[in-house]
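A short reminder: the numbers here are calculations on the coordinates, not readings from a lab. The structure displayed is predicted, hence computed values, not measured ones. Cβ atoms are built from the backbone, for glycine too; each structure is taken alone.
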Structure 1
Amino acid sequence: MKSLFQNKIFKVVVVAFLINNTILQAQIDSINNAAFELNKRLNRGINIPNIENMNANHYRIIKEAGFNNVRIPIAPFKETLSETDFTLKPSFFDMLDEAVNNALANNLIPIIDFHQHHVIQNDPLGVAPAFYAIWQQIAEHYKDAPSEILFEIANEPNVAPDLWNDFYKMAYRIIRKSNPNRTILIGTIYGNQIKYLKDLELPEADRNIIVTIHYYEPIDFTHQGAEWNPKRKDISGIEWPTESMPEQTVIDDLKIAQDWSIAHKRPLHLGEFGVYNKTEMAFRIKWTSYVARLADSLGWSWSYWELNQGFGIYNLKTNEWNEGLYRALIPK
């Protein structure tokens, strides 16, 4: 009887152990899948780089048009009290809160994107104290806010890989102190290019991270006539696709990112893609549709660059969509 009793005890312990392990694994899987699940909800979105010109009605229009997220580029270096006092002006948070709250009110997921990459690349070590101080303030400000608010540490960090890995990790640690469960977006270097995914070092234990990339290839096509780009401001008349710039190149590029995502078990967000308005509209539409549908098929989320400026698809004055580009992003 004793042996039988002990055997029953052993079976109970084994069952309990298996149940506990199953529960623990489910919890781990839930944590590991959190970023993937949120990435699904991000789905299709758009960048709004001029939130000062936006009102509540614009966010409603964006949602009704079929978008699920808005990426909000911010320029906080110029919003501090002085060059030595990195305290953010109250007006900065007033403007940002209005954008974030309008997004949430319309079931849009806002991505707060630290967008001053040119300032960072010109003097990364010099601006580091201000960068970290600003992120500490933003993180503290939103620490009790809904989890749907996402932080993107820095847009297009144009610095060497070792420097970027060290640079972002300090901001990451600062954010995690006050926001242990918030999803963070971390991007690759030199324009968030796909080919630099291999150089990105991520905290292995933290799975609540979405990796963000940008795509503008072939750049002579997407940026032809761009006034701010000395190499391409005088280029015009480039079509897509062509024999030298076939659709297959886009497929191959995005496959590199997808292979990395699968190997590292990290979700991907295509934070920017688009074609400048000096390009013939038919080719803008064709390229935009092609990239958007590929991203959809790969299970990525995306945010088109951008709403109403040089790459834009919406007129804030007339409240009208560019139907061709809009449908390239959100098909009927």
Structure 2
Amino acid sequence: QPFTYTTAPVPALTSLTPTSGPTTGGTTVTLTGTGLATVGAVRFGATPAASFTVVSDTHITAVAPAGTGTVQVTVTTPGGTSNGISYTYSAAPTLSGVTPNQGPTSGGNTVTLTGTNLTGTTAVTFGATPATSFTVLSPTQITAVVPAGSAGPVTITVTAPGGTSALPSAYFYVSPPVLTGVAPPSGPLSGGNTVTLTGVHLIEATAVRFGTTAASGFTVVSDTQITAVVPVGAAGLADVTVNTAGGTSNPVSYTYLPAPVVTTLIPSQGPVSGGITFTLTGTNLAQTTTVLVGGTPAGFTVVSDSHIVVDALPGAPGTVNVTVTTPGGTSAPKTYTRVGSPGI
């Protein structure tokens, strides 16, 4: 019977994809080249591939075995052994921390991840959602832009050539604060008074502002209440907002009021028995809360911002001070004189 001698070609490799994987092996690698149809062995360094499949004369898939460092991948056919192409075993990444570890449900903030073996990271996820973007700064540090998420903790995972690492319940999505009211809703230009803010998601407040000015101080009472000391401000409305890791709240209005000014008191005298009224004129009187006659609260009617009618109180003969108090402060005193009845 005839027998034919043939010259089997020496196999040649041109590329390897991917070029790295975990030290535990298990990565499926695609080899391309020529003369691969009769491959009988694939080796990673001196170690045979866990398995391999000849797809065509130019294409083989192989499962990398466990290993370390950088090794040469070769194939062997009856024609000989191919050239080697480098494959690198990468240590598995680890995560040790994230800073800051909380942010708004809307995402968009940047966090810094620390760990080891982070070079070549291909994916960063928050829960099941990929980071909006990320940048590998070094083998131990990555910055990532947080995607939107639901309130609560999520696990951060990093995938690199060496595998995937997870940091369970590492990052907290925080709901944005919501304000529903401020009481009292007004006060003096000089500030210094204390107001109570109500709303929800206030427990982690980091700042309270009146317009663009920070509160002189504030205390978080609960998730629904904050007390704040009002800073100095200009006459008119100011938007009060609260900042937390969840973002900035909606504004609620607070009014800075100038102190009341009394310019005239007419009539300036009356009987010791009271029973009459006198009229105060001035400015900033519309929000009057108290009128004191000789230190005693008197009945009054606010007619306008410049006009109040006050009930004169009975008392001993003599001169007493009359003052007006509003949320904006207390006026300078005007004098009212009680006159005794004439005697014969």
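Observations on the structure shown:
- Origin of the value -15500, where helix-only ellipticity at 222 nm (-39500 (n - 2.57) for each DSSP H run of 4 or more, over all residues; to 500) was derived from one of 1, 2: 1
- Taking distance in nm of label points 7 Å out along Cα→Cβ at positions 175 and 191 as the criterion, the highest value among 1, 2 goes to 2.
- Which of 1, 2 yields 17 [relative contact order in percent (Cα under 8 Å, 6 or more apart), calculated]: 1
- Each of structures 1, 2 was scored by percent of Cα pairs over 33 Å apart; the highest score is held by 2.
- Volume of the Cα convex hull per residue in Å³, for residues 71-214 alone - structure with the largest value, from 1, 2: 2
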